[in-house]
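In the part that follows, the structures are each spelled out as structure tokens.
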Structure P
Amino acid sequence: MQFIKNLKSIMTESVGVVIVTILILAGLVSAFDTQQGVIDFFIEYSPLFLFGIIAIYAQFKGYSIISLMILLMIFYPNSIANMFEMILQFLNGTNAFSVRTIIHFLIGLFILLMLISLTLNGYTIKPKLRNIDVLFLSVALIQVLMFNNMIAAMNSLFLAILALLLGSRKITAMLLITKYIVTPINYMVSIVEDKPMSFSYHFRTISEIIVLVVMIIYLLNLSSYRKID
């Protein structure tokens with residue numbers, strides 16, 4: 001247990017940024033599909049690029065837990081499960097050996113152990129919200145709750161809520177912007193391609209675009225305060 005607790009020392013300011021950057025690049029490379037069209041490629045991978053930038057920014061600002069959670073949930077979500085599935089298939093007589101699965105497993109295990117180490121060393125909950133923060137963030141919360149049950153809503157907002165609890169309103173805003181960043185593009189593509197769209201689809205999409213605009217305004221507002229993370 002002491003060994004796991006001491007792993008935190010690896011994530012120093014400069015080394016931590018390098019490690020996170022390398023893992024993001026590895027995740028992006030393994031996720032790329034060059035067979036897609038330009039628009040489909042942009043829609044699928046622009047959020048990944050943004051999540052990567054946010055993870056690097058979070059690590060640079062000292063929010064290692066946020067950075068590592070982005071890596072685990074966005075870039076390597078099935079890294080550990082896929083390894084066990086490969087082992088089970090092997091035991092059943094199927095040759096499912098995959099170097100990529102093993103590498104992803106080692107990366108996922110490293111991230112998980114680092115998260116445990118950071119948790120064992122303790123961290124402070126410090127939201128420090130102003131009235132204007134509550135006002136802006138409530139827009140995103142209401143929109144998500146309108147179209148999801150509570151469990152799905154919390155799952156959808158988990159990273160943003162984590163960032164908020166750990167004290168970074170800017171990262172919270174960035175994560176919410178990334179969540180909705182491709183909504184206007186998807187909407188325009190649907191209109192151009194004359195796809196059948198129900199009233200509920202229009203309503204949900206427009207509400208997401210409103211949240212996106214509100215979050216951009218919120219982030220710009222936060223950027224004017226240097227002392228606010």
Structure Q
Amino acid sequence: MMTNLFSVFDPSTSILGLPLNWTSTFLGLLLIPSFFWFTPSRYHLIWNKILLTLHQEFKTLLGPTGHPGSTFIFISLFSLILFNNFLGLFPYIFTSSSHLTLTLGLALPLWLSFMIYGWLNHTQHMFAHLVPQGTPAVLMPFMVCIETISNVIRPGTLAVRLAANMIAGHLLLTLLGNTGPALSYSLLSLLIAAQIALLVLESAVAIIQSYVFAVLSTLYASEVN
């Protein structure tokens with residue numbers, strides 16, 4: 001029995017102290033072995049097309065100064081978040097991407113590595129980013145403070161954006177689903193239709209949020225080159 005509404009997002013299922021809910025994070029790995037078949041399937045061809053499109057887009061965002069092969073980091077990040085978001089739409093599977101433990105664990109190391117690399121190798125370029133071009137001399141100290149704060153909160157905004165969007169849709173589905181037993185048959189058919197529409201919307205949100213997370217990470221990486 002749920003103690004509160006948010007307890008559905010609490011990873012409490014465990015056997016011998018091992019948190020089983022987090023094993024859903026690795027279920028996407030089950031889809032990888034099909035890539036090693038000599039005769040590619042339609043699923044393989046579609047996924048290759050998606051990855052090639054993402055590679056071209058991330059390569060454009062990183063610019064000519066981007067390191068070769070760095071797009072694969074963001075493609076892998078997109079794939080991991082996409083698998084987790086979609087798996088969370090199935091019943092009895094914990095949505096690990098709705099937990100700040102996972103989202104902040106992805107965003108913080110990425111942002112920290114970009115900052116360390118940028119300040120060590122492109123120090124003048126990083127200082128130049130703190131003052132936008134054309135800023136009056138009087139406003140420069142304020143702009144440095146504002147740009148520093150906006151830079152520091154980037155991993156937090158990345159993590160909260162993904163977790164909040166995943167939680168919001170799941171909460172709405174849970175709230176509507178809990179009203180089902182008390183409804184008549186006519187209203188129940190409307191509820192099922194609304195639930196299907198919300199599920200389609202959540203599928204779109206799962207794709208969009210994984211894409212947004214990967215694109216923003218790519219943009220943050222392009223700023224330090």
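Which structure, out of P, Q, was mean count of other Cβ atoms within 10 Å over residues 62-69 calculated from, if the result is 10.9? Value 10.9 for mean count of other Cβ atoms within 10 Å over residues 62-69 corresponds to Q out of P, Q. Source structure of the calculated read-out (relative contact order in percent (Cα under 8 Å, 6 or more apart), 21) within P, Q: P. Each of P, Q could give Cα extents along the principal axes in Å, but the derived value 68, 52, 41 comes from Q. With distance in nm of label points 7 Å out along Cα→Cβ at positions 30 and 126 derived from the coordinates and found to be 4.3, which of P, Q does the value describe? Of the options listed, only Q reproduces it. From which structure (P, Q) was FRET efficiency 1/(1 + (r/R0)^6) of positions 46 and 174 (r between Cβ atoms, R0 = 35 Å, to 0.05) calculated, if the value obtained is 0.65? Label of the source structure: Q.
Rule-based calculations on the coordinates, nothing more; no lab input. The structure displayed is predicted, hence computed values, not measured ones. Cβ atoms are built from the backbone, for glycine too; each structure is taken alone.
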